[in-house]
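Each value in this text was obtained by applying a stated rule to the coordinates, not by laboratory testing. Remember, predicted model here, so these are calculated numbers, not experimental data. Cβ atoms are built from the backbone, for glycine too; each structure is taken alone.
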Structure I
Amino acid sequence: MSQITITFEGGTQKQVEKGISISQAIQQALPEMAPSAIAAVVNGKMTDLQDRIESDATVQIVSDRDPEGLHVFWHSASHVMAQAVRALFPDAKLGIGPSIENGFYYDFSLDRTLTAEDLPAIEAKMKEIVKADQPFIRDRLSPEEAEALFRSRGEDFKLELIRDLPADSLTVYRNGDFVDLCRGPHVPATGRIRHFKLLSVAGAYWRGDERNAVMQRIYGIAFRDGDSLKSHLAMLEEARKRDHRKLGKELDLFSFQPEGPGFAFWHPNGMSLYNSAMEAVREILIRKGYAEIKTPILLNESLWHRSGHWDHYKENMYFTSIDEQPFAVKPMNCPGCLLVYRHTPRSYRDLPVKFMEMGLVHRHEKSGVLHGLFRVRQFTQDDAHVFCTPDQLEAEIGKLIDLVAEVYALFGFHRYQIEVSTRPSKSIGSDEMWKRAEDALTHSLASKGIAYTLNPGEGAFYGPKIDYHIQDSLGRTWQCGTIQVDYSMPERFDLEYVGADNAKHRPVMIHRAIFGSIERFIGILIEHFGGAFPLWLAPVQCVVIPITDKHHAAAAEAADRLDREGIRVRVDGRNEKMGYKIREAEKLKIPAMAVIGDREAEQGAVSVRRHGRGDLGSLPLGAFAESLKDEIARRASH
């Protein structure tokens with residue numbers, strides 16, 4: 001047998017026989033890694049350990065501790081779940097079953113409606129399959145062989161997928177009596193998937209198209225060890241408690257009404273939270289030299305043809321007519337901002353011009369994807385657009401990077417990941433424009449020593465972008481802020497400035513949002529803080545609690561004093577016991593409580609309690625007010 005050389009990540013090299021399986025090569029070269037190996041990346045391509053290596057290769061072992069390994073785990077678990085469902089419900093037809101961001105799902109079509117009560121039986125059957133330690137075996141089939149196989153099994157949805165797949169990429173995986181159309185990779189055998197939990201049942205359209213059949217989707221999660229599973233389930237339980245839809249109702253922040261599906265109705269408490277967040281950011285932006293503008297919600301259809309949105313975003317827009325002329329409801333603020341810039345002659349001495357707009361936009365979202373404040377049809381973007389000279393571009397991007405970090409820290413977000421998204425397949429502008437724009441973003445990050453990952457092909461149609469994924473108190477990440485470089489829009493709208501040479505030049509446009517959607521950001525804030533907002537954000541910052549009826553006058557005076565100091569305050573004058581009122585204030589997550597009894601009324605003091613911290617003792621009313629004012633002014637995030 002001829003020999004080949006395998007180079008493992010880390011530099012280890014091993015001479016092995018040609019045609020050896022990856023698992024055997026790992027066992028020979030790095031036996032200590034074999035027990036945790038579940039897949040491998042061979043010459044840059046993820047594959048199963050059963051694959052054989054026919055020539056010199058580089059191999060990266062994917063272990064059950066790696067993020068990539070988790071997705072292999074989850075994908076394999078979806079097959080085990082599908083096998084269990086088919087065993088319990090033989091008439092079930094298989095849809096698809098991928099790994100997703102946090103776990104896996106599989107879609108089924110069957111006459112019987114699945115419910116949460118069915119999940120324990122499915123889990124029990126999965127445990128039998130895991131105990132059997134069935135190997136995952138991959139076969140490559142011709143289209144004719146694949147169609148014959150799945151037709152014999154009555155799998156109509158698989159037949160549809162086969163017709164859409166390239167003829168040279170048809171592979172199936174078998175384990176036990178189960179077979180599925182799949183490209184893999186999978187763990188070596190079902191015995192690896194010992195720690196799993198099925199989470200919920202939901203409806204889903206086949207292939208995400210509302211014109212197609214409605215499937216039943218089962219979601220689940222799996223991990224290599226029981227402790228990881230236990231920790232994840234505890235996080236999910238905490239996330240349920242923090243669900244912004246649940247807390248939005250309990251704290252009377254917002255609602256959704258059948259008269260306006262996908263449109264949030266903000267209540268007084270919610271508007272207080274909304275405005276506090278907006279005012280804080282406005283102060284920072286004005287200090288940074290931004291000027292605020294406001295552009296119309298309805299603009300003539302011709303504008304959207306010129307901007308490129310008609311060709312690239314039309315399916316997400318709403319349309320109407322005025323005086324028999326076609327108009328569109330704006331899905332983005334940038335075209336209106338371009339018109340504001342163009343209205344006034346500009347000199348290089350004026351640049352950079354920084355316009356901010358808290359702009360209301362509308363986007364058509366399918367009803368099935370609407371999700372509280374996280375996915376709505378109307379929202380406000382904290383947009384800004386910076387118009388600068390090409391020489392100023394990298395410096396302005398650097399300032400925006402610092403600005404985003406400052407704002408996130410204000411709201412208690414200190415951890416985030418950064419992606420640079422490059423040119424998509426559908427785009428406008430020249431190759432040269434895109435290269436200059438992408439280089440400006442990556443150079444600006446590199447100059448600050450900021451790590452980032454590349455997200456190829458995911459830029460906006462008009463330019464590449466930096467995307468921010470903030471991490472909340474539960475360790476979940478949320479895509480929020482963005483910085484986008486745009487050479488195309490200034491070209492399309494014929495924007496100019498007069499340079500030092502007295503000639504006309506084209507500015508560069510930077511699109512920037514920090515919150516992204518303000519509605520979505522507030523939803524994230526609600527869950528991040530679990531509704532227990534820092535004092536400066538809280539809708540009600542202090543509740544004054546008179547112990548008995550005879551303390552009502554003193555409570556009213558205290559509340560009036562706090563109100564004059566700019567503190568959002570209310571009095572709980574209900575005919576209830578003090579303990580009950582305190583529990584209610586805790587339940588409503590009001591940051592501060594000022595209890596007034598005989599001694600406090602006589603001394604002009606209050607007994608101070610803080611949410612989650614209990615009794616902090618007595619303070620003169622003036623000192624208490626000053627302490628709250630100082631904390632609010634500092635905008636402390638915890």
Structure II
Amino acid sequence: MPKITLPDGSVREFDKPVSVADIAMDIGPGLAKAALAGRVAGELVDTSYVVSDDAEVALVTERDDDGLEVIRHSCAHLMAQAVQRLFPKAQVTIGPVIEDGFFYDFAFERPFTPEDLEAIEKTMKDIVKEDLQVERSVMSRADAVAHFKSIGEEYKVEIIESIPGEEELSFYKQGDFMDLCRGPHVPSTGKFKAFKLTSVAGAYWRGDANNAMLQRIYGTAWGSKADLKLYLQRLEEAEKRDHRKLGKQLELFHFQEEAPGMPFWHPRGWILYQAIQDYMQQVQRKHDYKEINTPQLVDYSLWEKSGHAAKFADEMFSVESDNRMYAIKPMNCPCHIQVFNQGLKSYRDLPLRLAEFGSCHRYEPSGSMHGLMRVRSFVQDDGHIFCTEDQIQSEVAEFMDLLFAVYRDFGFDEILLRLSTRPEKRVGSDDLWDKAEQSLKDALNATGLKWELLPGEGAFYGPKIEYSLKDCMGRIQQCGTIQVDFFLPERLGAQYVAEDSSRKTPVMLHRAILGSFERFIGVLIEHYAGAMPTWLSPVQAVLLNITDKQADYVLKTQENLKNQGFRVDADLRNEKVGFKIREHTLQKTPYMLVVGDKEVESGTIAVRTRGGEDLGTMTIDEFSSHLRQDVAQFGRSGAQLESDK
């Protein structure tokens with residue numbers, strides 16, 4: 001007689017083993033209808049799962065995050081079934097859940113078209129109306145291989161044969177469609193209320209350009225039509241903010257096939273880039289970081305000694321010269337230890353904070369690259385703090401103060417904190433891991449902010465805190481990190497003289513605030529829809545003449561403002577001033593300074609903002625003061641500035 005404990009603490013007893021669906025029905029028919037899955041002793045299971053012993057059970061509906069996961073997982077199967085109904089020769093390969101949706105890759109003789117997507121979506125709706133039962137079964141690997149070979153699913157055969165182990169595999173069947181899957185899934189196809197196929201793209205099998213090109217169909221699924229509508233509206237807004245489109249429109253950067261995954265920065269984009277770098281240099285100097293620069297090419301033996309070659313060989317670019325093998329550095333850590341190792345250090349030299357705007361290269365599969373967000377060539381605002389064990393907590397706390405201040409200056413005030421602890425495969429003793437994890441926990445608790453624990457997600461050499469921004473659309477963008485490393489300094493021979501004259505290995509804290517300049521700039525462009533805060537705008541103001549008679553005054557005013565350190569352009573084209581204003585508004589220029597005969601006579605300028613606000617007529621000194629104050633507040637909102645006083 002299993003006793004079922006529900007989340008509210010109530011207990012229900014049954015005289016025989018009972019399914020999750022039966023438990024839901026025992027509570028009430030409304031819940032039975034809404035139940036999509038269950039959690040038994042914390043494990044997500046199908047509603048058909050049978051509970052034989054006493055257990056804690058929770059019912060999962062569309063309102064739960066788990067419910068959405070199940071809906072999207074199942075909707076991928078719904079899409080695959082629809083595709084094969086319409087195109088029987090299409091082979092189904094891999095189809096995971098992704099953020100806000102799912103995709104499935106298909107092997108087919110031609111690319112799918114937008115018209116195909118419409119037909120697939122219609123067929124999906126037909127299958128929903130059929131309300132087919134979704135049934136789980138298990139099969140031996142030999143039987144599974146034989147089955148998929150018999151129906152011509154070569155990719156499924158390859159997937160099954162690549163799965164390690166000998167245990168039976170689970171499958172889910174709905175009508176005439178069956179696929180390999182761990183589950184869980186919705187109990188029937190009638191449970192889907194709101195979904196949409198969003199796009200189709202090419203994707204190499206297993207992400208390898210040497211393999212066949214497949215057709216990847218993306219979709220999204222939600223618990224209600226209202227939620228789907230809101231998501232599609234967000235998607236439309238995200239499309240408008242796409243940094244790749246805005247990068248081209250605002251003449252910031254471009255990509256081309258001759259250098260895949262490596263941006264070409266245009267003059268305006270490089271001004272933005274340098275503004276960020278100059279700012280970070282000033283901030284780091286104030287916090288006693290010593291800026292260094294290390295080589296791009298380093299002998300491969302260093303990466304073998306550090307352990308990176310064994311773990312990241314597939315992501316490293318290498319080159320041979322003078323009968324030696326070199327790697328283009330994929331990260332800066334081993335090189336920073338080489339700087340530390342020059343000259344014997346004392347405990348009095350610690351903490352030693354080294355920083356580098358380190359140019360790195362990593363091989364990213366062509367299918368995974370995405371504008372500035374995922375590139376092969378990037379620059380990290382990398383830093384490494386060499387310290388003693390006793391200094392870990394204070395250094396982490398000081399770093400967090402720095403990080404929060406930087407994020408506020410860029411206009412981000414909602415930061416998510418996550419602590420990733422020891423993975424199963426790791427180096428170092430449990431005692432060292434205990435110290436490292438406790439130091440990070442103490443530093444997090446000292447902030448008074450909420451943080452999330454991610455057990456087992458740490459690096460192989462130490463735990464880490466990840467800092468994620470929430471942008472204006474509510475998307476989570478992981479940028480900063482600080483990691484505690486007891487391993488790499490020892491492996492590369494770093495030592496200092498302790499207070500008792502013994503030789504000890506320093507702790508190394510790996511830290512970054514922005515992450516990579518490229519990705520962070522992509523985040524900024526989308527967060528601000530290209531309308532950067534004045535301090536970051538490549539052009540902060542543009543002077544517009546009405547007729548040629550004002551040209552000399554415009555040029556003198558431009559020189560005056562540029563001499564004060566402002567980035568000011570002059571537009572002297574023979575165009576109507578209204579046309580010029582519209583054009584520079586589209587270029588997201590913060591201020592447009594209009595000059596006519598009246599302004600020349602009075603020694604003033606008429607000031608307009610890109611938002612269309614008329615600030616009236618100002619003297620050059622008055623505008624300089626206004627612009628200086630605007631620049632000085634960085635990207636902080638009025639509320640942020642008030643809280644900082």
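Things worth noting here:
- The maximum of distance in nm of label points 7 Å out along Cα→Cβ at positions 505 and 601 over structures I, II, that is, the highest value, falls on II.
- Answer label among I, II for the case where distance in nm of label points 7 Å out along Cα→Cβ at positions 33 and 297, calculated from the coordinates, equals 5.8: I
- Given 19.5 for mean count of other Cβ atoms within 10 Å over residues 65-72, calculated: source structure among I, II: II
- For FRET efficiency 1/(1 + (r/R0)^6) of positions 257 and 329 (r between Cβ atoms, R0 = 30 Å, to 0.05) computed as 0.95, the structure of I, II it came from: I
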